[in-house]
Structure I
Amino acid sequence: MTRWASLVVTRKWWVLILAVLAVVVSGVWGTGVFSKLSQGGFVDPASESAEVARIVEDNLGPQTPSIIAIYTPPEGQTVEDIGPAVTANLNEFSSEVPTHSITSYWTADPMTKPSMLSEDGTMASAAITVDPDADINIANFNDLLPKLEVDGVDVQFAGNSTVGVSFSNHLQSDLILAEAIALPITLVLLVFIFGGLVAAAVPVFVGILSILSALATLRVLTLFTDVSTFAINVASLLGLGLAIDYGLFVVGRFREELDAGASPIEATRRTILTAGRTIMFSGLLLICAFAGMLVFPQDVIKSLGFGAIAAVVGAAVLSLTAVPALLAILGHRINALSWRKGAAQRGEERARKFWGTVVTRVMGKPVAVAVTITIGLLVLAAPLTKATLGEVTYTALPEGDPARVATDVLVNDFPTTGNGATVILRGTDGTTPTPADGQAVVESASDIEGVGQVTLIGSNADLAAVQVTYSEGADGDEQSNVVSSLRALEPPAGTELLVGGGQATVDDSNAAITEWLPVMVAIMVISTLILLFLAFGSVVLPIKAVLMAGISLAATFGVLTWVFQLGHGAELLNVSPSDLEPTFVVLIMAVVFGLSTDYEVFLMSRMVEARAEGMSTEEAVKFGAERTGRIVTAAALLLMIVTGAFAISGLSVMRFLGVGMIVALIVDATVVRMLLVPSLVKLMGEANWWAPAWMKRIHQKIGIGH
């Protein structure tokens, strides 16, 4: 860090120009990522249900329609009257667009035909499956829908691809709206926090660069792996928020050094060696937190982890390159364009006085404060005991979205399409299932509670396939029970039985998350303990940091369960209560844990610094709170605005993420970080700083403040 600080201050123009140029050029190229994002990735590819899906597709081709078109004839006509026009249109479509299959009410076989007519007979449907090898992506998918429209006939579009593209479109428009709202509000707040426009513009400047950096990184990742549409929003807004937080921290420390009488060059050097090292450790902590997401088998969780890591790396690198170089160039001009003379100094003095008073009172009654806050957080966490995992469905789209409206029509007005489980009977040890084996499975499955109908749908030399439909009105739990019962069936001798289908896929995905979640937590906790040991040279402080992150997480998810699953106040957010979506549960866990330890580093680094200069524990706590209280709460407020923009999204899963971030930041940056932590540090006294001699020696070399 010492050598890097020297390089930045001696080559400040080169560092700034190269950093900005590299990010802008790569960011412009990165804007092409939007057409390369994936809509899927929620399936565990190693699961039993995924194996069934592969077997079915290999033998029968794609079974899930890309588009389901619902045709409503004009007044005075019937579905039979519009048949010739619709059929001609579908034939023309198949000649222009590579398709695997097109089945409509007018061309379906007698067994399928009834399911493609609405129950009141006023609407008919067509299922279009686009060729999997066709060059169809998010960017050009919407061009397909107008080709299916018929003059004079009302047409609505449902189907997996239609719903997925609608999700992508909402995410892209939400990102633009969120940034358009967050950036100006953030700039205004920074002007008041710093007391001047120039100082406020620096974090916003690096925030914009971090967005471009995130886009470029995600574009690179699409060359090697699937990247979810959700990753773009997470990476961009998290990168923006962290860049502004880091910029706030660096600029604040630079101005503090200037106020202490240092020259701009020396102030920059000192800022890199203190705040810069803190940001380096902070970035490593966040990377370790998000790296835990990479252990899950689902591509969507991995891509969210990659996106979050990209955001952290971009924000941290820019804060250690472009920001200090710019500060060295600006020097005392960082205080230019102040909205009021001396406003920054007076604001800092008031903040130090306020937080000094708060912490002094907290340390005056540490037991009462610690017990009261802990009980309060446990009360918030209580609903977590009722939390259950679900899935993302079309109902996560806004109520007026055309794809959601069409899917509602399909679900409510058309007969059941045989939603159920697919059972594959496959031979083992070179044997093949016989027709009698298939019939035995049919008879056994028919006796399971919750099963409506069982049909042997086909067999060949290698396997037999059985379709099991659920009883009318069976809910998710009842369907899961059927899947479990089917998997518990004893297969005929010489065969193995595999169960797939929609509910089986959801159950397998949730089971994989439950299985790998402890591994993710272990990675986060162990890496955090090691890094904080190296940062602070203490055994107690890292353990306390992990425990504080845990209690912040519990309180956050307690609130989310209370609102989004149990439905208290859900109407205010315009969301329908449902089970928690596991992908975003994992993401929020990583983000909240990472940010919690992040703010711990901000706060404790100044306490450790003060302690190293000979202050007592109480003096160090007060010093740290005075110097960082304003920064930590301001950083949390700004990050709350940036990531809280998710809460205005039309997608309920993004609202879940936005509200979760707001709750977590309120709990962690204020109640936990500035009240509970000082009380616990006071209670632990000299034990806070204990560590074995070998750890002290390591800390002397690479710890913060050395």
Structure II
Amino acid sequence: MKKKRIRLKGRLGVYMYTSLYLGILLLVVNIGTYFLDVRAGILLSSFLVLYLALILLLMFYNRPVIINELVSFATQYGQIQKTLLYNMGIPYAILDEDSRVIWSNTAFRHAIHSEKGFSKSITYLFPTITRDKLPQGEQEEELEISFEDSDYIAHITRISLWEMVEDSDIIENGEYDDCLYAIYLYDETALKIALQENDAQSLAVGLIYLDNYEEALASVEEVRRSLLTALIDRKVNKYVSAFDGICQKIEKDKYLVILKKRAVTQMQEQRFDLLEEVKTVNIGNEMAVTISIGIGLNGLVYAQNHEFARTAIDLALGRGGDQAVVKTPDHISYYGGKSQQVEKNTRVKARVKAHALREIITGKDHVLIMGHANADVDSFGAAVGIYRIARTLERRAQIVLNDISASLQPLVDLFYNNPEYDDNMMINSAQAIENAGPNTVLVVVDVNKPSITECPELLKICKSIVVLDHHRAGTETIENATLSYVETYASSTCEMVSEILQYISDGLRIRNEEADSIYAGMVVDTNNFVSKTGVRTFEAAAFLRRNGADVTRVRKLFRENALEYKARADAVSRAEIYRSAYAISVCSGEGVMSPTVLGAQAANELLNIRGVKASFVLTEYHGKLYFSARSIDEVNVQVIMERMGGGGHLNMAGCQMEGVSVEEGIQVLKRTLDKMIEEGEIS
């Protein structure tokens, strides 16, 4: 009875009733035939009755059979669809609204290694697929996911329950907000492996420079110099060849290297042990040979990789050499840098830079001089030296100085209310921005990182910029400088400025206040000529002494009160010796004008403890946490501070943190030390 109530529609329904429709048409024709001929009408009527009887009989008999076949086909077709979906090669699953797996096919179970199926939240399998990542409305989502050693693209579609029950005979129609999610997993493991393999085969460009080629050759007998060069060449070529690379000597102390990206990764894992291998070359040379390596990769074209390599080698040399730098479009990595840069005996470079500086200043009417924020004695002393150069060349000069620390105040007082100097010799950032113009040259001293200068806005305003610094270059540098003179071997920027002063003009005369300020900068940065001092350091000090610098006056300027002395002593007494080699302490600095200076002094004091390779003193000041790091020659504290967002020198560095307590800062420092020791970067 149910089959009789089933009504067919569409083309199949039209087809089933076509014969009946034709019978009705024949009835109309039969009626018209009676008007023409009664006997013909009777004959046609007999045929019509027989036709209709036969048609109705066939319809009554065949209709249930056809319906039964249709139902049977639909049942078998649905079963086939279910079987095909269950055995489909693509992993497929149905999720409920809470992202719980309610059905999955065989391929999905194989993919997750669960033959019995999985009925928990999909997030347990793939943590990246969370409820907020599931699609809303008619949109579809594609997510990259990983499971064990396989990588997939998950294609997720939302299925509305309201659309599913709209024509249902067992569920009452209504508004349903619930839904299901269909998820397909497309395996991209092989594709990613192929892409990674292709990426590993891409070429990288490298440059290798010998840092002290001339000095090393000069330290051996002339007849053995060719042997020294040959041994170095052999070391470099053998190292590159071991990584299936090409090494070509382009100058007497420079090499061009072509490598696969995979080889660069292996070199990074071994931390570029060529840096240490080259130092083992010894045929009687008094000076160990050191090299710098710059590598560029991941550029869009090979020319860009070469440009990256040039930038990397410049960074390596600017940081003192004896290190490798790997540059990509979005990252720079540093390796090595464990030895102090050798001081150059010649002052030719200083003379050349002095003449270039003179040309730049004489071409402008106004000179602005600034150092780094929270200026120290070296920064101020160098600024005073540049001020004297500008005044000697008859140019208007001003020093940009915002905050004056307690340690700097005695030097600044030498120039305030001094009739020999203008009242506007020192200005703040706002005044500097107002005075800067197209005919102004900006001289930046004791810093090459734009973000920590006294007034970063001036770097954008002034078109002519000069940089004088002795710090190792980092990732962030002043790139648009007209003249850049960065010498990391120099003990201080004041040493560099005192050398330049000697070549600016024959009639240059340095006043006592200026000589004291420059000399004071050298005293502070060398820790009373104990750290980073060379022949040129003492030559610069001698030049300043001849021009009026007084050792006694400078010493009196740096005398401290009892509270500062006790604060420094307290920081030393509270030191913790971490891992038997690293001294860590905290300088409270309560009631002290310049606690960061005391922290640096305490770090220097801690190096006097036997067995201490490096010292770190933390100081809270103006809402920031300052780290002062010091070492003698066993540890490169610069790379440690760079890991924490700072920088500096091999044996003198620091960093700053905001929103971090002292306890948290100590933990960050310890974790950094632990990680670098594990990686072999420090010992």
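Nothing in this text is a laboratory measurement; each read-out follows from the coordinates by a stated rule. Values in this document were obtained by computation on a predicted structure and should not be read as measured data. Cβ atoms are built from the backbone, for glycine too; each structure is taken alone.
Of structures I, II, which gives 7 when relative contact order in percent (Cα under 8 Å, 6 or more apart) is computed from the coordinates? Only structure II yields this read-out.
Computing helix-only ellipticity at 222 nm (-39500 (n - 2.57) for each DSSP H run of 4 or more, over all residues; to 500) across structures I, II gives -20500 for structure I.
Once mean count of other Cβ atoms within 10 Å over residues 25-32 is calculated for all of I, II, which comes out largest? Ranking I, II on mean count of other Cβ atoms within 10 Å over residues 25-32, first place is I.
Calculated for structures I, II, distance in nm of label points 7 Å out along Cα→Cβ at positions 113 and 241 is largest in I.
To test your reading of the models, identify which of I, II gives 35.2 for mean projected area of the Cα convex hull in nm² when calculated. The structure behind it is I. Once distance in nm of label points 7 Å out along Cα→Cβ at positions 265 and 313 is evaluated on every structure in I, II, the highest one turns out to be I.
Matching task: 12.0 is the computed value of mean count of other Cβ atoms within 10 Å over residues 657-664. Pick the structure from I, II. Intermediate values should be presented prior to the final figure.
Values: I: 24.6; II: 12.0.
It traces back to II.
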